Structure I
Amino acid sequence: QSEVATMQYVQRHTSIPIPRIYAHGRNAKLIKNSSVTQAFLILEYIPGRSLKIQDLIDSAEMRRKSFYAELIKVLSELRKLEFPIAGSLMPDPKGGPEPVVSNTLSMASNELEVSSRSRVVSSNFTSTTHFVHHQFEILMETYRLPAVSLSRETAELETFALDSLGQHIHQFVGDRHNDSPYLLAHADLRCSNIIIDDELHIQAVIDWDWANVVPRKLFTLPPWITGHDLDAIAYVPHRMIMTDFSDVLRAKQKDSSYCREALEELNIQENLALSSAQILRHPSCLIRVYYKFIFPKLFRDSRSAIISSYFQRNKTKAMSVRQRLYESMQYTKYLREKGVLRPDENITSTTDDIEAWLAKARAIKQQ
């Protein structure tokens with residue numbers, strides 16, 4: 001419902017290219033001779049293919065900058081969609097033509113619900129402080145879940161990062177933005193959700209299911225542009241992307257307030273809102289993003305020295321690490337006994353493998 005309401009709103013109020021909705025519904029019987037019901041969404045087929053970062057690397061400068069100009073237009077049109085509260089768009093229960101801002105739905109909360117098999121209580125928000133606090137609680141709950149084959153080093157890195165982020169995150173987003181209007185943001189504007197043609201023109205922006213209305217400070221540029229999506233930029237010269245994108249922003253800043261704001265966002269080296277937003281959206285990137293972007297801005301000494309001193313001073317945190325290690329050991333043992341993990345197997349870090357064993361674990365819990 002939220003995805004449909006969001007897409008319809010974007011189509012009515014912007015020129016952003018997105019697929020037309022042909023039909024949608026809930027509790028429909030779509031499988032012959034089955035009583036199982038499903039939700040469904042039938043969308044227009046968009047010819048083209050998903051953008052790959054390598055497309056930008058291999059293309060001529062003029063074509064790259066033309067693509068960035070089109071992407072900036074998409075972002076600037078979204079930037080103009082302002083709301084008095086933060087949350088997720090849902091159809092008006094009274095049948096009105098415009099959606100209402102309802103409880104906040106997010107990828108992070110959905111993943112937590114799936115992993116914990118418990119409902120995440122949410123609401124809409126009238127202040128940045130409350131919104132960020134809610135998202136941070138989801139982050140904390142995510143790291144309270146038992147982990148497979150958790151090492152002491154990883155447990156300590158996670159515990160320190162969460163504690164540090166909790167102390168500074170409201171400073172990063174800035175209290176002065178509490179009364180700002182809230183903005184509709186596409187929560188997952190990765191390259192694969194941008195459909196292009198062979199000339200690198202944007203044909204459609206897809207995958208609006210977790211789009212939500214967020215505080216202005218969390219309306220950020222796509223992380224594969226800013227460098228915070230470390231998977232996306234692992235094998236490409238990311239600096240070229242930033243340089244080209246910034247050049248287009250500068251060329252447009254005279255006539256675009258959005259371009260001026262985006263340039264400021266990129267140019268402020270001490271601005272840690274980008275890193276914080278990426279962690280809140282994708283809790284699994286906590287260690288990599290925190291220690292690459294945030295830790296060096298807060299501390300001068302080596303990571304090992306800072307963390308060692310931290311746990312020497314904080315016996316309660318040290319105890320929590322030991323508790324997590326014990327829970328991990330018990331959880332790993334349980335999964336091996338149930339055949340989810342082989343006796344000599346440790347979970348790998350690839351998304352496909354993680355999803356595979358999580359599916360096995362959920363199946364066992366349902367038995």
Structure II
Amino acid sequence: MEKDPWEEDSIRSGGSLSSMFSRNQLSAADIIEIAAVVPKDSLRLRPDQKVRWIRTGDNHIQQMEVEVSPLTKHRIVRNEEGKLAYQLIQRDAEHLPRFAEARIENSMFLDGERAGIPESTLIEIANIFGWDIDFAQDIRKGDEMSVLYEEIFLDGEKIGTGDILGVRFRNQGQLYSAIRYEDKSGNVNYYTPEGMSMRKAFLRNPIDFFRISSRFSLGRKHPILNTIRAHKGTDYAAPIGTPVKAAGNGKVTFAGRKNGFGNVVVIQHNSRYETLYAHLNAFARDIRAGRSVKQSQVIGYVGMTGLATGPHLHYEFHVDGVQRDSLTLKLPMAEPIAANEKATFLKRSKEITQQMDQLSVSPVASTPAPAPDAQPAG
């Protein structure tokens with residue numbers, strides 16, 4: 001039997017392509033030639049990434065391949081002139097729709113996974129509806145969800161989970177629906193079936209993975225001062241270092257120390273809205289007065305500076321200069337779908353809605369869906 005000419009090794013932690021070449025007695029001169037023909041950063045290899053090659057009789061590279069993903073591969077081949085040449089090999093995967101639905105009896109994630117919904121898809125569902133549903137506080141037994149999403153196949157084998165095309169969530173009797181849409185500029189967002197953005201101008205909660213330790217109240221006993229005073233914000237208990245996100249787009253008007261609040265960031269969002277984030281352990285890089293920030297941008301990290309009995313974020317939402325309860329306040333909407341995109345979107349929305357209606361039979365089912373007439377957005 002003829003010996004397989006391909007050899008294989010992987011990049012070790014702290015190592016490089018050069019050290020791998022040395023370990024396998026490959027020509028060091030080829031490293032210089034490879035660097036000259038390969039696009040910058042294309043061969044920035046990570047630990048454990050596999051490299052395979054065929055060597056010449058004098059230990060030069062005849063052919064080399066680096067797999068970036070199942071769909072993308074870097075190939076370097078020595079041509080007839082004896083010089084190395086670079087090729088980017090890309091394969092097309094098949095995106096097939098799948099429908100699943102579940103009734104919540106224990107938790108969204110446990111019952112969702114039992115229904116065959118991938119964890120990554122469940123996380124994305126929580127992100128899509130995160131402006132309307134507090135998944136840490138609001139989920140109840142009997143809530144229901146259904147989702148139409150893509151599975152990715154290569155040569156008949158599933159290699160990943162793709163985008164959510166349409167999703168519904170019934171929470172405490174209220175039905176929420178979202179449709180994925182990619183506009184002409186390539187921007188992707190989720191909208192209601194009528195074209196209203198699922199996003200709000202503000203996040204409901206500025207941190208993930210938290211416990212509400214104190215709610216908005218006009219008469220609360222202060223844990224340190226031992227006096228009755230208004231608590232005009234929401235306290236989120238979380239480990240020190242938990243990232244704190246800007247609730248909305250705006251400009252930082254204050255980043256520094258402020259009395260009992262300790263380290264504080266204040267963001268002005270427009271003429272009406274302002275948010276405050278207190279007791280921070282540290283500020284994120286470049287966060288200072290005058291800086292513009294985007295929604296969900298990390299602005300600091302949970303701490304216990306100032307008058308605090310434990311690590312938590314004190315968060316305030318101000319409307320026209322008055323503190324309001326951020327958990328119950330009706331948040332302003334983000335921009336709806338653009339007028340010049342609406343007709344295309346509504347056609348897409350109708351297709352997805354009809355497909356989900358046809359597939360929805362009973363909870364806790366996961367079914368391959370027939371491909372829609374229109375190609376999935378994106």
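Readers should treat all values here as calculations from the given coordinates under stated rules, not as data from a laboratory. Since the structure is predicted, the reported quantities are computational estimates derived from the model, not experimental observations. Cβ atoms are built from the backbone, for glycine too; each structure is taken alone.
A value of -4000 for helix-only ellipticity at 222 nm (-39500 (n - 2.57) for each DSSP H run of 4 or more, over all residues; to 500), calculated from one of I, II, originates in structure II. A value of 3.8 for distance in nm of label points 7 Å out along Cα→Cβ at positions 64 and 96, calculated from one of I, II, originates in structure II. When Cα extents along the principal axes in Å is computed for each of I, II, the one that comes out at 63, 55, 43 is I. When relative contact order in percent (Cα under 8 Å, 6 or more apart) is calculated for each of structures I, II, structure I comes out greatest.
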